[in-house]
Structure I
Amino acid sequence: MNRRVRTILLTSDSYPPAVNGIVTHLLLLRKELERRGYRVLTIAPRRREGPASEENVLYIPSFPLPLRGDNFVTLPFPELEKHPLLRSPIDIVHNHLFLIGMLGLRVAQKRNIPAVVTYHTFFRQYSDWTIPWIPKTVRYPLINALARSYFQQHRLIIAPSHKAIDELQQARVKAPIKLITNGIDLARFRLADPQLFRQRYGLAPGKPLVTLTGILERGKNVDLAIRSLARLRNMLAEVQLIIIGDGNAREALEELVARLRLRKQVMITGYLDRAMIASAAAATDVVLFTSDTDTLPTVVIEGMAAGKPVVAVRDDAVLDLVYHRYNGLLVAKDPLQLAEALAYILTQREQARRYGENSRKLAEAFSIERYVDQLEQLYSSLREQMGAALVGALPFSRGGASQ
């Protein structure tokens with residue numbers, strides 16, 4: 001029998017030119033699957049500033065949410081199922097968010113093939129800053145009901161952290177759940193040149209540097225980082241905080257920086273490319289993380305891979321990555337406690353070095369290769385469970401070929 005490449009359909013409501021952890025994860029996943037010989041199809045939102053076409057990508061028109069220009073909504077109409085890209089052989093559907101995921105589900109159900117979904121976003125918390133005008137008493141029960149309806153149609157839910165599992169269980173989602181932590185390109189962060197970032201932003205080699213990377217939205221608590229630096233400045237006058245990212249809260253954060261007279265100590269760079277983000281991780285003395293709305297913070301893993309200590313707000317998602325007084329410090333959501341933790345890391349150099357070494361060791365468990373190894377086993381198991389009902393009824397093999 002002729003050899004043929006097995007095909008995986010990925011769907012996501014977030015895709016370049018958007019910049020966030022989900023996009024980074026999706027692109028790495030696709031690259032690694034293709035490296036192993038799989039054909040990977042993608043359904044993604046089209047944005048005006050994005051490409052008009054891309055090989056093996058079906059773009060769906062999207063529009064921004066009112067008053068939320070960086071959040072886009074897609075309408076996956078049923079007639080899209082007739083698109084030529086979706087008529088080709090598909091063996092597994094792997095959804096990554098909700099709206100386009102509905103189209104992925106319909107494709108899987110009509111073909112009787114497995115559909116899995118990764119739970120990336122806490123929808124209730126996300127709704128707090130995307131549709132805050134709807135009262136929580138109405139919004140939360142509705143979101144829970146929609147989540148149950150959507151997730152329970154999948155053969156399996158992939159949760160990247162224990163916090164994600166807890167959230168799904170609290171929403172009473174009754175479907176199999178498997179913990180598979182996301183992976184990153186470890187080599188990029190191990191080998192990054194710190195001088196690229198320091199030279200670009202005029203930072204002397206010995207200047208104490210704290211970096212925070214993420215989307216500038218209310219739920220990320222970036223204002224907490226700025227307020228902590230106002231206190232840290234009284235302990236370490238030369239410290240610099242560089243915030244890497246952009247979002248709807250940027251203007252308010254810049255106003256806060258000005259109001260606290262921190263313009264010399266705090267810089268917001270906007271979005272940077274992946275090479276410069278890796279250089280920033282290599283250049284910093286400590287990775288700061290203040291969000292309590294993430295399922296598993298990729299930026300923390302990246303900093304760990306670069307061998308850096310972490311100071312983070314104590315949150316269940318971070319507990320899968322940061323061990324207090326082993327590879328960093330976990331504190332309450334309080335600017336003074338954050339400032340004291342940062343001061344400790346920046347002044348206790350030997351302890352900081354040990355924390356950084358431990359971070360690098362822990363990061364080894366989060367390679368993209370290890371992540372895809374687990375996915376391959378999962379995909380194969382699901383295909384076997386579906387048995388003869390699957391298209392082709394052939395085993396899903398590593399390397400993407402069947403005899």
Structure II
Amino acid sequence: MTSLTIISFTLLAVSLIMAGAMAVAWASFGRPRHALSWSIAYILYSGQVLCSSIGILLPATQPVVWRLELLFIVVPAVLVAAGARQRAGLPSLLRPLGIIAGLVFVVVEAIDLLPGDTRILASAGSLFTACMLILTIGAIRPRGRAADPAEWAMLGVLAVFTLFEMLLVATQLASLRDPEMKVVWNGLYLIGIMPVFIATGVAAITLLASDLAAQLRTLAANDPLTGVLNRRGFHEAALRAVANGRRQRQSISVAIADIDHFKSINDRHGHTVGDRTLGFVCGRLTKGVRGGDLVGRIGGEEFALLLINSSAEQAAEAMERIRADIAVGYSEDGAPAPVTSSFGVASVLLGGSSPEQMLAEAMDRADKALYRSKIEGRNRTTLAD
């Protein structure tokens with residue numbers, strides 16, 4: 001049994017194992033579409049390895065199985081790229097990429113029927129795969145934030161895989177002029193395909209696990225009803241903001257908001273309307289602050305806000321605008337539903353011994369200011385002393 005045969009059967013086993021691992025990840029990690037796409041890609045790639053193995057063991061079948069092999073190369077490459085775009089929330093482009101893959105297959109197979117040296121056609125699969133890997137890299141690279149370690153690992157492996165495929169193309173084309181380069185191609189393939197293939201699968205599974213961990217962190221820190229931070233998430237994010245503000249000498253203010261007479265809304269209209277009211281108020285709070293500020297739901301109808309680079313007076317003005325926006329109300333079954341809210345605002349005194357102490361003291365003062373808003377008639381904003 002030749003080295004190429006051993007590698008082919010090993011790749012077949014590895015591709016099936018990776019396909020199974022991706023399928024388990026898809027079933028266990030919330031059924032993300034990209035995990036299913038990658039699982040199918042590995043299943044189809046095992047077909048390519050199987051065709052290659054049959055062609056090596058039974059040379060008489062090569063004209064048939066090696067034509068099928070190209071099909072099992074271009075289709076998985078499309079699924080890998082489409083899966084990466086699905087993960088990024090981008091259009092998968094599955095249909096146009098599939099059409100392109102089909103055209104590549106038809107054109108290559110048609111040219112292969114012509115007489116003459118067709119070694120250039122052998123590089124078509126590697127060239128197409130390299131193009132799809134470049135598209136995959138573009139989709140994996142995050143936008144608007146730094147890549148996490150799993151994404152960096154995936155990007156690095158994909159870059160190496162792309163370089164490997166381009167080297168295969170270059171050596172195959174070079175063999176048209178120098179037959180000795182065919183030996184180089186064989187050596188490059190034998191040495192590189194196994195580690196690159198396995199590393200790509202491991203990096204993909206690691207990326208899926210990292211995505212799941214990020215989703216769990218988001219669920220642990222966010223309120224499922226309104227989508228803003230929950231009490232724990234707000235507290236942790238606020239501590240980081242206060243610590244950073246003390247280092248950079250930034251003005252930071254906090255506010256606590258409470259929906260007036262929320263219990264009566266639930267009692268009169270039911271919890272469905274109450275939930276919509278919470279969503280409405282939360283939407284106005286989020287809309288009324290800047291991107292770097294924090295909004296969290298810290299109680300049933302109570303919200304906390306942290307405003308960075310804002311004095312207490314500036315924060316009070318912002319809360320007053322939000323309060324007026326909330327007071328406009330919203331439409332419930334075609335009828336306006338009046339909603340009012342009360343606010344308490346306080347600045348964070350950055351001279352405390354710790355961010356925990358500074359935040360707790362500011363929240364306590366804002367809570368007392370909120371209490372004054374309520375006893376003075378509600379639907380108002382009060383600045384702490």
Distance in nm of label points 7 Å out along Cα→Cβ at positions 75 and 211 - structure with the largest value, from I, II: I
Volume of the Cα convex hull per residue in Å³, for residues 179-338 alone - highest-scoring structure of I, II: II
Structure responsible for 163, with volume of the Cα convex hull per residue in Å³, for residues 131-202 alone calculated and labels I, II on offer: I
Origin of the value 181, where volume of the Cα convex hull per residue in Å³ was derived from one of I, II: II
Of the structures I, II, the one that 2.2 was derived from, the read-out being distance in nm of label points 7 Å out along Cα→Cβ at positions 43 and 371: I
Origin of the derived value 0.55 (FRET efficiency 1/(1 + (r/R0)^6) of positions 347 and 363 (r between Cβ atoms, R0 = 25 Å, to 0.05); candidates I, II): I
At a computed -12000 (helix-only ellipticity at 222 nm (-39500 (n - 2.57) for each DSSP H run of 4 or more, over all residues; to 500)), which of I, II: I
Parent structure of the calculated result 12, given that relative contact order in percent (Cα under 8 Å, 6 or more apart) is the read-out and I, II the choices: II
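Bear in mind these aren't lab numbers, they're just calculated from the coordinates by the rules spelled out. Nothing here was measured: the structure is a model prediction, and the numbers come from that model. Cβ atoms are built from the backbone, for glycine too; each structure is taken alone.
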